[in-house]
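Pasting the structures here.
Taken together, the values in this text are just the output of simple stated rules run on the coordinates, not laboratory data. The shown structure was predicted, so the numbers you read here are calculated from the model rather than taken from an experiment.
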Structure P
Amino acid sequence: MRIDKFLKVSRIIKRRSVAKEIIDRGVIKINGRVAKPASNVAIGDEIELVLGRHLLVVRVLKLKDTTKKAEAEDLYEIISDEIIEEQ
């Protein structure tokens with residue numbers, strides 16, 4: 001599954017077009033490598049997202065094409081959620 005679609009389906013990011021724009025900025029990594037919108041995500045991958053002042057690291061648990069809101073959080077587990085200090 002593409003990373004932009006996974007972020008939308010898992011409801012980490014609300015819209016796929018917004019996910020694409022964020023990925024194009026180079027602030028999202030899959031297993032330590034900078035991702036592109038078409039990068040594939042597999043079960044067990046770790047995704048690192050810099051969203052504003054938050055560094056969010058999640059592990060992919062399941063892949064589904066569509067989900068209900070209650071099931072969206074079952075697709076991933078949060079490894080860490082830190083606030084980035086400004087320098």
Structure Q
Amino acid sequence: MLSDNWELIHKKYLDTLGNLTLTGYNPQYSNKPFVEKRDIENGFRKSGLRLNKYLADIDEWNEKEIKNRVEELTGTSLEIWRI
């Protein structure tokens with residue numbers, strides 16, 4: 001889903017805010033495709049964590065969505081922790 005340049009995109013965004021999530025189900029998620037992680041029992045669609053809300057509402061996980069999520073999480077963070 002990351003495109004033909006998936007290795008480069010994966011390396012670039014792996015440990016970044018846009019790719020951050022919390023779950024107690026990492027072994028079940030493993031290396032499954034995004035849509036499976038979203039839709040499986042205890043997947044992103046059923047997550048009670050607001051952090052995962054964005055992931056519940058999208059249909060693919062790619063560079064564009066990672067960047068969009070950075071903007072969404074940054075905006076939320078700035079609302080919570082105003083400087």
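Work out which structure the value -13000 belongs to, where helix-only ellipticity at 222 nm (-39500 (n - 2.57) for each DSSP H run of 4 or more, over all residues; to 500) was derived from one of P, Q. The structure behind it is Q.
19, 55, 24, 2 is what came out when P(r) over Cα pairs in 10 Å bins from 0, in percent was calculated for one structure; which of P, Q is it? Each step should come with its number before you reach the end.
Working: P: 19, 55, 24, 2; Q: 17, 50, 29, 5.
Source structure for this number: P.
A value of 35 was derived for relative contact order in percent (Cα under 8 Å, 6 or more apart); which structure in P, Q was it taken from? Label of the source structure: Q.
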